1. Consider the structures P, Q: one of them gives 0.95 for FRET efficiency 1/(1 + (r/R0)^6) of positions 248 and 288 (r between Cβ atoms, R0 = 30 Å, to 0.05) as calculated from the coordinates. Say which.
2. If we compute Cα Rg over 2.2 N^0.38 Å, for residues 40-111 alone for structures P, Q, which one ends up with the highest value?
3. P(r) over Cα pairs in 5 Å bins from 0, in percent, for residues 64-143 alone computed as 3, 17, 28, 23, 16, 10, 4, 0: which structure among P, Q?
4. Quick check on the output: 8.4 is mean projected area of the Cα convex hull in nm², for residues 128-223 alone, derived from one of P, Q. Which one produced it?
5. Name the one structure among P, Q that helix-only ellipticity at 222 nm (-39500 (n - 2.57) for each DSSP H run of 4 or more, over all residues; to 500) of -16500 was derived from.
6. Compare distance in nm of label points 7 Å out along Cα→Cβ at positions 120 and 200 across structures P, Q and report the one with the greatest value.
7. Looking just at FRET efficiency 1/(1 + (r/R0)^6) of positions 232 and 296 (r between Cβ atoms, R0 = 35 Å, to 0.05), which of the labels P, Q belongs to the structure with the highest value?
8. Identify which of structures P, Q gives the largest calculated value of mean count of other Cβ atoms within 10 Å over residues 136-143.
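Rule-based calculations on the coordinates, nothing more; no lab input. Source: prediction; values computed, not measured. Cβ atoms are built from the backbone, for glycine too; each structure is taken alone.
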Structure P
Amino acid sequence: MKSILKSGQYRHTENMTSEEWVRVAAPATTSNIGPGFDTFGLAIQEPYDIVEGRKIPSGMVITEVTGPDAEDIPRDPEKNSVSIAAAEVLRRSGADFGLELKIHKGIRPCSGIGSSGASAAGGAYLAYLLSGKKLSLNEIVMCAAKAEGVTSGSVHADNVAPCIMGGFTIIRSYEPFEVIRIDPPADLGLVVALPDVMVPTIEARKVLPEEVPVKDLVFHVGHAATLVYAMTKDDLPLIGRSVADAVFEPARAHLVPHLKEAEVAAMSHGALVSFLGGSGPCVMAFYDKRTHKGEIIGSAVKQVYTDAGMKCDIWVTSCGPGCKEI
């Protein structure tokens, strides 16, 4: 293994462990976004995880985990999505080294804003950087999605795709795997409300119907197609009208206390639309930054939970660029 000298040249170290740590910020994401179950995703500026790593001779070692509920996050590399995703990237890249990892969680687990996805994406992107960017971003996304499959029970890329690529992403197909990325409108504001409820993704998937009526399928196709069109045309009102879900949010609504009241509060204070973020309990709202204040929308949603005696964290933020080295 090589380590970097001050002169910028390389030398081999005896213990084959790099002294240089690389740090990656992996942002929260919102997925599904109305009609796009397991298909649509959107990167968020904040909150985010930080994944640090350095090269070691072989294997995966997690030496530190900090942040919300850190004590519940597995240190076993075979059970942690950071190390699982990183190992898959190294395998596909033909790397001859392992990684020592440190994980700093900024996204609470079971939040509905891609906590496990950020971990998987951060690990995959870190390994991508340390292995010399040998794979395509599509391949990096799939490595992260496979890690999601281990931790959540199903391979899905709607969180890891925007986390790695940024912007608004569409999973066109899983076999063969292909992701499409779109720059969302610059004036699209996001309000992220996270009530103090835990909704594990693996549990949220258990309540979904196995079959849907044809009329609901038609509803979703029409709204999904229009949402993509609206994103490309910077048509914020049409985005608001297109984020609708006839199947999955209704099946999960009972898992999130006061969901409908929170959505009504957001809409009545200027949101274009409010919806369940991912599998919940996050409540998302989109708004037009030119005409409304996200802080007002966020305060209205927070008040719903305050009145119910529940804690609720609020972020007023924007669409984000995805994983980046910091």
Structure Q
Amino acid sequence: MRIVSGIQPTGSLHLGNYLGAIRNWVAMQDSLAEGEEAFFFIADLHAITVPQPPGELAGATREIAAALLAAGTNPARATLFNQARVPQHAELAWILGCTARVGWLNRMTQFKEKSGKDREGASVGLYTYPVLQAADVLVYRATHVPVGEDQKQHLELARDIAAKFNTDFGAAVFPLPQPMIPPAAPRVRSLRDGAAKMSKSDPSDMSRINLTDDADLIRLKIRKARTDALPIPATVDGLEGRPEARNLLEIHAALLGEPLDAVLGRFAGQGFGTFKPALAELLVETLAPIAARLHDLLAHPQELDRILDEGAARARAAAEETMRLVRGAVGFLL
């Protein structure tokens, strides 16, 4: 088994990232058997498909690395690096771009969503980034890729590209990576709008719990989180049409690893004036140690760079093994 997954360095990581991805990365790394590998990368090449202030990108990359390490990612068990330090990602993306078909990319729904109405003004990188995503996975000959609902189409594209490359060049270079469905995680919603997911890009910092937030700020955000005046119901059906209420209750359940029914059973009939302090303390208990470790790591950028550099060296070695096979299959004279 070889697992590959990445995250972009755009904005501070928040509770939704922790519950939806980072916690699962840690669980995956801790479950690896002898001979199995995990590659976790910070996708700084993907970040520049939209404008990024050059003076801020390196700092954002370090901040994401610090958050991953603080949350439990262990560079002794998983290879952690930033994408730009491994040039084989970009090299393979070009070769696979000559394998992928325009029609395949035209069907990718995320480009339509991200480019909005100004499709002609979007960067070429934003259009072709699914090919780079395929390269991210295939350059390590990954066997498994953790995917959520919004990434299934991208993994299918990676499989199609791998199969076409193998067929075109008559060489079984790439295995077809299998989806790895993480344990069910809530779609954590904005604390200000239960119809929107918690997001790094939301202009209101009060809409999210950042992994860098201290205990007092976490308590304030939960106290001011939007809810309704109705009591907490005894069953999930009673949350119908109450997205803000459901969001807070699901966060509580996810933090404890419990079904939503169990939380409802404990708080049924009570108001959010009682529930919110309990949720805030649970968040503080879970996230405060992460925030403390994160701030300590950010105070030592040289140590972060050392960890990323060592991870990149391991990643380059693994990626170069694949690229030797790819170059040979294509017929490059080197």
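1. Corresponding structure: Q.
2. Largest value of Cα Rg over 2.2 N^0.38 Å, for residues 40-111 alone: Q.
3. P
4. Derived from Q, not from the others.
5. For helix-only ellipticity at 222 nm (-39500 (n - 2.57) for each DSSP H run of 4 or more, over all residues; to 500), the value -16500 is produced by structure Q.
6. Between P, Q, the highest calculated value is found for Q.
7. Largest calculated value belongs to P.
8. Evaluating mean count of other Cβ atoms within 10 Å over residues 136-143 on every structure, the highest lands on Q.
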